[in-house]
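Take a look at the structures listed below.
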Structure P
Amino acid sequence: MFELQDYFSFVDGGDIGITKGSQLAAMKNAGTIDDRAIMVGDRYIDIKSARENGLNSIGVLWGFGDYQELSGASPTYIIENMEEILDIIKIVKATVPTNPDRQL
């Protein structure tokens, strides 16, 4: 629908019994994601977890969190609609160095 699948090599959701921050840290340590990963979330904890792991983040306003909650978490970006994600992905891809050991 939004033709974004080519920009994502990995999509994951939350898990019971593990914090989002711990989950992201484990994925980074395992090499599943690298510093080019972008956390997309609609709550404060999503953005905080990304920041704790040195990742860019996108706060989305069509979920559970509102602007005040998301802005309080200091995301890299806040967007109002899905169409804005592609522009942000292109910016991040162009500005974050590529890890030569990892192919996306």
Structure Q
Amino acid sequence: MKPISISKIKFLNDLVKKMRRLITRFEIMSIMNVFFEELMKDLESGREIKVHNFGSLWLKTNLPRAKYNPLKKAAVLCKSYRIYSFKIAKSIKKELLENWDIDNRPDGA
């Protein structure tokens, strides 16, 4: 299944439509910015973020490892790096798998 990505602007526009002008676009953007800043601070400090019936998000550190460079014919030590990891909740995963129609995919594959 191809991952779905959404830009902050698209997310903002969708929220503005759903709120039906109850609060202004600027207020929604301010709330979103504070939310994402706090989310990033918590992840950077090593906390795992769990959202009930949605999933868990955490920052994973991959250790340095040796890779082979065929041009130099030698092993090269790569730096450690950090990536964001997400695990979807079982309830959502079950629902997605039940509703996923492999014969009628939107990507045309």
Of structures P, Q, which gives 3.5 when distance in nm of label points 7 Å out along Cα→Cβ at positions 15 and 71 is computed from the coordinates? P
Which entry (P, Q) yields the derived value -12500 for helix-only ellipticity at 222 nm (-39500 (n - 2.57) for each DSSP H run of 4 or more, over all residues; to 500): Q
For Rg/Rh (Cα atoms, Kirkwood Rh), find whichever of P, Q sits highest and give me its label. Q
Thinking of P, Q, which structure, once relative contact order in percent (Cα under 8 Å, 6 or more apart) is computed, gives back 17? Q
I have 0.55 for FRET efficiency 1/(1 + (r/R0)^6) of positions 31 and 63 (r between Cβ atoms, R0 = 30 Å, to 0.05), calculated from one of the structures P, Q. Which structure is it? P
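Only the coordinates and a few stated rules stand behind these numbers; no lab work does. These numbers come from a predicted model, not from an experiment. Cβ atoms are built from the backbone, for glycine too; each structure is taken alone.
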